[in-house]
Structure 1
Amino acid sequence: MKKTNAALLSTPYIVWMVVFTLVPLGVVCFYALTDAAGNFTWANLLELRAYLPVLWQSILYSLAAAFICLLLGYPVAYYISHRSPTAQKFLYMLIMLPMCMSFLLRTLAWVGLLQDTGIINDLLASLGLARLKLIRTPGAVILGMVYNYLPYMILPLYSTICKIDHRLIEAAEDLGCTPVQVFSKVILPLSVPGILSGVTMVFVPAVSTFYISQKLGNPRDTVLIGDIIERLFKQADNPNLGAALSLVLMALVFVCTGIMNRFGGDTQEGDVIV
């Protein structure tokens, strides 16, 4: 009877996964492996070799954004996790608050800040300094990724650090470890699952983004794989090749998720070396 109830309760989830996950994946695979007439072909996948430089550039930008998010997010998550419960709730709310605003508006705000006649350059000009080339650069694209996806790094790190058993830290201090040794041999190893989760949560949306690169990047030098896919569907009217690129991107996402699941499990206490 209990098994029957469990099956009934899981039915909406199964239907949701089939309709909104498996069916779209099947459609993408169908278009990727067929031509405009619907005939089976490998031509779309073979044509992907021309887009490998763009794919590598997308991966490089996304890894750079994930690394910067880790450098910025870890101290923030560590600080929040060591505050009082009331302060934690308030700071957690501040981290979540920007995510309540539209992704498009957050990106457009940086356009207003970085453009040649934007707020930052106007401030520099008022101080008698030369205007800087801030927008239409790789740095601006990475900055947009970091700004938009930084909360995705902080939240899993905060959750992981909060779960660290303080008795392990006290034991390390009792054994004579310095604060640096406590962090490097206890806190950091135990927060590896949060690091892997955060890097994955930043890398996956960053590698497939296209709006950030279009608004903050240069159309010639900072083209990402998401831009190519959008053009193939909207402008070039080539959904088959666009689906093939999307299939490669999905495979990359599955690899990242598999790595996180493989190495991001709960760390055992025996893994901590004091």
Structure 2
Amino acid sequence: MKYIEVTFTMESTDLFRDLLVDTLGNEGPYESFVETKDGLKAYVPIDKFDKTWLRQQLKELGEQFSTFNFQLSIREMEDKDWNAEWEKGHQAVLVEYDGGSVWVRAPFHPHRDDVSYELIIEPKMSFGTAHHPTTYMMLSYVAELGMMGKRVLDMGCGTAVLAILAKMRGAAYVEGVDIDEWAFNNARENAASNGVEIMLKLGDATVLKGSFDVVIANINRNILLADMYKYAAVLNPGGTLLLSGFYEADEQALVAKANTLGLTLKSKKNREGWSALQLIKNV
């Protein structure tokens, strides 16, 4: 498959590199990213490349952040086995939390005996490898909080890394939902690789039914604000809602929305400018 490589050279990478990954990867068709010293390289299949869409996203970011200054170059990549190339640079991740650790690795990484949990994740084009700060924080929450016997929902499950860990930690029922068919299939493969059973559904929040003790949603600010009422509706009283996928600056807006739905902030985590919230549904 042929790819387009879009290279961003930025004056400031601390915020805008992650912002571009979130915008192009979560909201757009871009499949992989490589951080560079002064910016980012983004890759998209040539048949999904839309220059007009890209320009519109960059225009909106420029309007939102006056300091978003960059140079852009676009080139068509040669046709080769990019999955093999990706494997050369893909690293496993050790997520450390209070009381233990989670080793998230691909099948070609070594096994470890000195960790609390080991997850084998083949990410392919799906989000959720623990490299991103939001996934790291959510994994630590799932590892720290009680999951035994719980009914757990993972919205926007991506690779299903969070759902798999919840099942490993004793959850009685785990459901993963993703709107992307590739992510859905990837999640199913990863669940099988880790020897756990997860109910997977293809769709958005409109497919939600039943009730849950824990709802996990690591998506993005706009979707969380729009769909939080649906998460609250299926969450049992006293249940836990875990949210991430947004910046620290967005915490107030998310908490305010949660409060209107009968949810109270219990704790939060911050990592590299990103945020994760633990909210409890009022009894």
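A short reminder: the numbers here are calculations on the coordinates, not readings from a lab. Just so it is clear, the structure is predicted and the values come from calculations on it, not from any experiment. Cβ atoms are built from the backbone, for glycine too; each structure is taken alone.
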Which of 1, 2 yields -22000 [helix-only ellipticity at 222 nm (-39500 (n - 2.57) for each DSSP H run of 4 or more, over all residues; to 500), calculated]: 1
With Cα Rg over 2.2 N^0.38 Å computed for every candidate in 1, 2, 1.23 is reproduced by structure 1
Upon calculation of relative contact order in percent (Cα under 8 Å, 6 or more apart) from the atomic coordinates, which of the structures 1, 2 produces 27? 1
Computing Rg/Rh (Cα atoms, Kirkwood Rh), for residues 11-90 alone gives 0.96 for which of 1, 2? 2
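Suppose FRET efficiency 1/(1 + (r/R0)^6) of positions 59 and 243 (r between Cβ atoms, R0 = 30 Å, to 0.05) works out to 0.60; of 1, 2, which structure was it derived from? The partial results should precede the final answer.
Values: 1: 0.90; 2: 0.60.
The structure behind it is 2.
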